[in-house]
Structure I
Amino acid sequence: MFIEQPTHFLRLIWKGTWRKKQSGKKIVYLTFDDGPSPVTTPKLLNLLDEYGVKATFFCVGDNVRKYPHLFEDIKARGHQFGNHTMHHLKGFCTNNETYIRDVDMADQLIQSHLMRPPYGRIKPSQLNTLAKKYEIVMWDVITRDYNSKLTPEKIHSIVKQYTRNGSIIVFHDSEKSAKNMFGALPLSIDFLKEEGYSFELL
């Protein structure tokens with residue numbers, strides 16, 4: 001079960017990936033997985049504009065294929081973007097050839113040097129191969145906004161409790177996460193700004 005910060009086991013598998021970027025300033029990195037989505041992406045982009053915050057979107061290639069105008073809007077508004085595989089595959093459950101091919105298929109649409117494995121579930125052999133072409137970006141704080149059993153207030157409390165200087169924070173740009181994400185994100189941005197954090201792109 002995934003919790004707010006990576007387990008020791010995952011930290012071993014993820015060795016050499018970006019989990020937390022060191023900085024002398026108080027900086028955090030907001031990231032959004034699984035989009036673009038017609039249900040959430042337009043509203044999310046407007047919200048980020050209102051706050052003057054830039055983020056990094058790890059996009060599923062098949063969603064980019066279906067909603068290219070939303071992907072173009074992410075780019076046009078000055079956000080960073082990365083590869084989240086073509087079909088949101090779990091590396092642990094997928095043979096290496098299929099997984100690598102799926103990532104490269106998404107790259108034809110997304111064309112980014114950044115890649116985040118869905119669920120963080122990637123075999124060391126897959127990671128070693130992909131790291132030759134992509135910068136693999138994991139996370140320091142996962143909000144669990146996808147969990148319908150949690151409330152936006154709980155999601156916000158996760159951000160408050162676990163965020164540190166340099167944290168890479170994961171929210172989700174998906175219909176499944178919409179209620180929690182949109183409920184918690186404004187609270188979290190306000191809190192982080194009050195704490196003196198600035199927001200940067202990966």
Structure II
Amino acid sequence: MKFPFPLPDKPIILASSSPRRAELLQKIGLEFTVVPSAAPEDDLLHLPPPEMVKHLAQRKAKMVAEKYGNALVIGADTTVVLDEHILGKPVSPARAREMLAMLSGRTHQVYTGFALVDNSTQRMISEVEKTEVTFRRLSAHEIAAYVASGAARDKAGAYGIQDFSAVFAERLEGCFYNVVGFPLTRFYLALQRLLQDDADLNIVLET
């Protein structure tokens with residue numbers, strides 16, 4: 001399916017190396033080029049999670065946008081939070097097992113921030129989506145098997161709900177795709193708003 005409304009005649013760039021985000025954007029018919037951002041992240045860990053992911057998304061999008069004179073750049077960042085503590089990507093299998101044990105039988109939050117930067121108009125829209133995820137109680141065997149499969153590697157919170165760990169989730173409140181890594185509906189509406197505002201601006205400039 002093609003994208004359902006006209007897109008600007010300029011490159012669209014995803015400033016992320018996440019294959020999951022790319023797959024989600026492809027689902028809605030968006031055509032884009034992937035240019036991963038190397039923006040630093042550790043200096044923002046002191047911020048509340050919603051602010052952190054929003055600022056990181058903006059930073060990633062702006063850093064890539066600086067390299068292109070006329071482009072629409074998408075930045076994003078996702079984090080998992082349990083009891084106000086950020087659970088990033090596990091640095092080892094042992095840490096992955098520890099994270100999943102912490103999430104077992106508990107409700108945690110997934111925050112994704114995204115930013116749209118339009119270089120030609122110097123406009124930016126940035127928003128944050130929150131989803132509550134409740135895990136059922138997991139056995140030590142389930143946790144060990146999941147980590148041994150390699151699926152926990154390179155994922156915030158040590159799981160990816162689009163894979164086998166879908167059976168870990170007992171309840172979900174909010175956007176499912178946000179947990180995968182990108183809140184499609186909220187992004188779609190933000191993109192519509194950005195492009196409509198740009199169209200209105202062009203009408204004003206031409207009259």
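Every read-out reported here was derived from the displayed coordinates using simple, explicitly stated rules and does not represent laboratory data. None of these values were measured; they are calculated from a predicted model. Cβ atoms are built from the backbone, for glycine too; each structure is taken alone.
If relative contact order in percent (Cα under 8 Å, 6 or more apart) comes out at 32 when worked out from the coordinates, which of I, II was used? Answer for the origin of the read-out: I.
Given a value of 3.5 for distance in nm of label points 7 Å out along Cα→Cβ at positions 31 and 151, point me to the structure among I, II it was derived from.
Numbers: I: 2.9; II: 3.5.
It traces back to II.
Given a computed value of 17.9 for Kirkwood radius over Cα pairs in Å, which structure among I, II does it belong to? Answer by label: II.
Ranked by distance in nm of label points 7 Å out along Cα→Cβ at positions 135 and 159, which of I, II sits at the highest value?
On the way: I: 2.3; II: 0.5.
Largest one: structure I.
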